[in-house]
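Participant: Before anything else, here is the set of structures, which you'll find just below.
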Structure 1
Amino acid sequence: MIVDGLEINDWSRAVVEQVRSGGVDVVHATCGVWEDTAGAMTRIGSWRHFARMNSDIVRIVGSVEDMERAAADGVLAIVLGFQNSTMLGDDPEMAGIFADVGIRVVQLTYNIANHLGSSCWEPTDSGLTRLGHRMVAALNDAGVLIDISHVGNTTGMDAIAASAQPIAVTHGNPASFCASARNKPDDLIDALAKRGGVIGCTLYPLFMGGADVPRAAYCQMLADLAARIGVDHVAIGSDAVVGWPAEALGWMRNGRWDRPQHPDEIPPFPPWPEWFRGPQDFGSLAEGLDEVGFDAAERDAVLGGNWMRLFGQVF
């Protein structure tokens, strides 16, 4: 099983086919970022309609058993998730309500601080709020995986300690590999692993050093990380952005709070490396893992087995 820990594509039938061409069996797909509760429900409804109209190639899943059945049927399994918690409002009861309609992953914060804690871009991170602690417990109770990819480091460490279940960085890298606030320091990654969590190392160019980073360097980073924290805690979260027009990146990053003043301020999508242009190139990534010394079992764990184990435990 190949599992991608996060993709934020503009999904269509053609995009599903592109993802499947790389041998991908399961994708955690972003279903909401800046939406409020009503907007998030609309996005879920759109996903349900899309899956129903394309049931021969894609299926929304909520358990490991569902994923295995989808793979056996030759269709892409979609795990729906939010990259923010604004849609939950200030009511921990919403964790279970969204779980009931198919949300299996929730990121505590996105690119700005919210009612639960800080984002990684804030100048000051005061940690998980009182409501944040309540929401972590509610997400645990609902069987929803907590994601801290865009979360500030203090808030992230608080969430690791507070959660009764392992949590994840679905798409991020060690800051020691690429110095970015979006990447994670070694002490946080170590704490995540010690509590049973998984880091999905990302291929998004801005957070791995750019399109010129060689495959060997990226895969050696994975090997070094596995040697330090254990191979069972290392996975892939590509952060693929297939299908979007260039102007979509500004909305993804900033939502409503920081609209550009001029069209030329809208950032373009960065170029991806030739060896991984998108999820269709998971085969290239597998070759790279072999070349840096992962054995077959370790390679398969990184490419999907570790996500499947974590999903099975949390869901």
Structure 2
Amino acid sequence: MRLVSFIRHGMTRTGVVRDNDDIVDLNTALAARLCDEGVARPQLNADALNPSTMIDLLAVGTTGSQEIVKTLEWLDGGGISHAQAVDNGCIVASVNVQLTAPIPRPGKVLAIGINYRAHASEMERDLPDHPTVFTKVSTCIVGPQHPIYAPAESHMLDWEGELCVVIGKYARHVQAENALDYVAGYMNGNDVTVRDWQRHTPTWMMGKSWDTHGPTGPWIVTADDIPDPTTLTLNTFVNDVEKQNASTGDLLFDIPELIEYLSTAFTLEPGDVIFTGTPSGVGQARDPQEWLKPGDTVRVEISGLGNLDNLVIEEPRH
């Protein structure tokens, strides 16, 4: 399934994108299904089983996922006509809504540096003995089509296409062999970096967390549709010119290792996002160096996960 967060009538909703690009509003559709089944207080039950925010939806866990499947089967089976489903808001056309980041404000945004061998080489860094972990503050997260702000304070704005992992349930002291059981799904990410500010401190955070410098999306593809996350191809394009091309199988520390390592120190929670690292091909490592500038478009493609597109603009000043 492709899970999305979207804004409709000024409210954030959760949905599933169908093959025809229609979006099923999960909360509204479940309430309609429960009403059709004669369940008392259908909206109250829908709010509990398929909440309208992604973190709350993921936190419901297996029960919520089962209700999503039942609701989609009910729609496909003619439990309500397509015209009725559109009229009552169970189904909305994707062109009529605004997609946000799938998780607009994650509890934690964790990121891994130097996690591809070729990227370590191009950055002239030794291979790490342990994952290089840093944080991106959650206010940097934006969604597809949202602009990336080019700051006035620096021209050294770089791209970093990445595979992002979305945590689906509470994880502490998880062993690698069980780690994928805690993954809700995967999505594209762009760890946009202000390189000179990255060097201000050893933690990197000041160069990694500027507003809009964490695009994610366009959706979360659930883990059941990605049985092996090591077989994906990641490409990053700037103005339709390919800059990065790698297999996620080249990660130095794979996803189970990362979850084991992180959960040893602290609890991972539903909706937490892990940026797993970028491959070679970043702007800083090129000769001559290349930097993003207003008017550039960046597209991160990962096989099976769709495309994440963002336009670079000058940062608005108020």
Structure 3
Amino acid sequence: MPQISFSTLACPQWGWAETARRAAEYGYDGVEVRMIAGDVDLLAQPEMAVGRRAESRRVFDDLGIRVCGLASSVRFDFATRDERQAQIDVGRRNLDLARDLGAGFVRVFGDVLPSAGDSAARLERLHNIADGLRALGDHAQSATPSVRVVMETHGDFSDSILAAELFELVPHPAVGLLWDTHHPWRFHGEPLDETWRRLGSRVWHTHWKDSATNPTPRPSLVNGSASGSAGAIAAAEKARQLMSGHRDAEYVLFGEGDFPAAECLRLLLERGYNGWFSLEWEKAWHPELADPEIALPQFPPRFRQLFESPQFTQT
């Protein structure tokens, strides 16, 4: 059976204990921690203090829920060495935190390269990003061997050609890829098998979401009035400050859009993928989206139904 998780982007108002309780209630196997009670600085949370980590892990363990990974804001597209070194330092601390929580990975970003017209600056930035990934990989190998580093197909690196070019510079056993299965397909029109051909050997974790090319208007599924408001604009701006490569799409509940989920799942299973299938419902960045009480319960049964369909029967 698939290991199913969700990113806490889906539930920006939930605290640590509520997240664990809801994950168990909704039929998940794990949680990918992106934020806690609306704060993406995981290291600053009281539950993540060194002296409280064992207790915080037990909150999840007691419910049979794993912290599958930490989705940090670390990124390596900063221009100065000092900025990049600061990101490496934060990344190392996140790796230590992941180890203490029993998590298997820390997610980081590339994220954006200079324009294609400035080839020298572009190549330098590519090497700087590779240096950052290798530095975190070295820490993972020496200090947190149970935790790996995964860079997401996000920003410019949702183009698998660029992601493959970068990973030619990072032949590190502790550094791999988080394939956001939606991003290359939606933002670059890449066929799924083409993305896999370039990146599949380095894919250790997957994100799942759905979007529509021409969404059908429907009644709001949101509590409050954030949709189309200053709140939505502020949330999108916060996302771009954290992640320079953040892009928008017309997100819909899983299975209600255009994303070819069955094709993607078939591709992964045929290639022997055995990592997590993690729903990334970007409620924190798009407050107009359906509330977590609506979006989260429907993913596990829909995904398991897909997994258990005759086309995926394992022999």
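Participant: Output the label of whichever structure in 1, 2, 3 has the greatest value of mean count of other Cβ atoms within 10 Å over residues 5-12. Walk me through the numbers before you get to the answer.
Facilitator: Details: 1: 21.5; 2: 13.9; 3: 25.6.
Answer by largest value of mean count of other Cβ atoms within 10 Å over residues 5-12: 3.
Participant: Given structures 1, 2, 3, which gives the highest value for distance in nm of label points 7 Å out along Cα→Cβ at positions 69 and 101?
Facilitator: If we compare distance in nm of label points 7 Å out along Cα→Cβ at positions 69 and 101 over 1, 2, 3, the biggest value is for 2.
Rule-based calculations on the coordinates, nothing more; no lab input. Since the model is a prediction, treat every value here as computed from it, not as a measurement. Cβ atoms are built from the backbone, for glycine too; each structure is taken alone.
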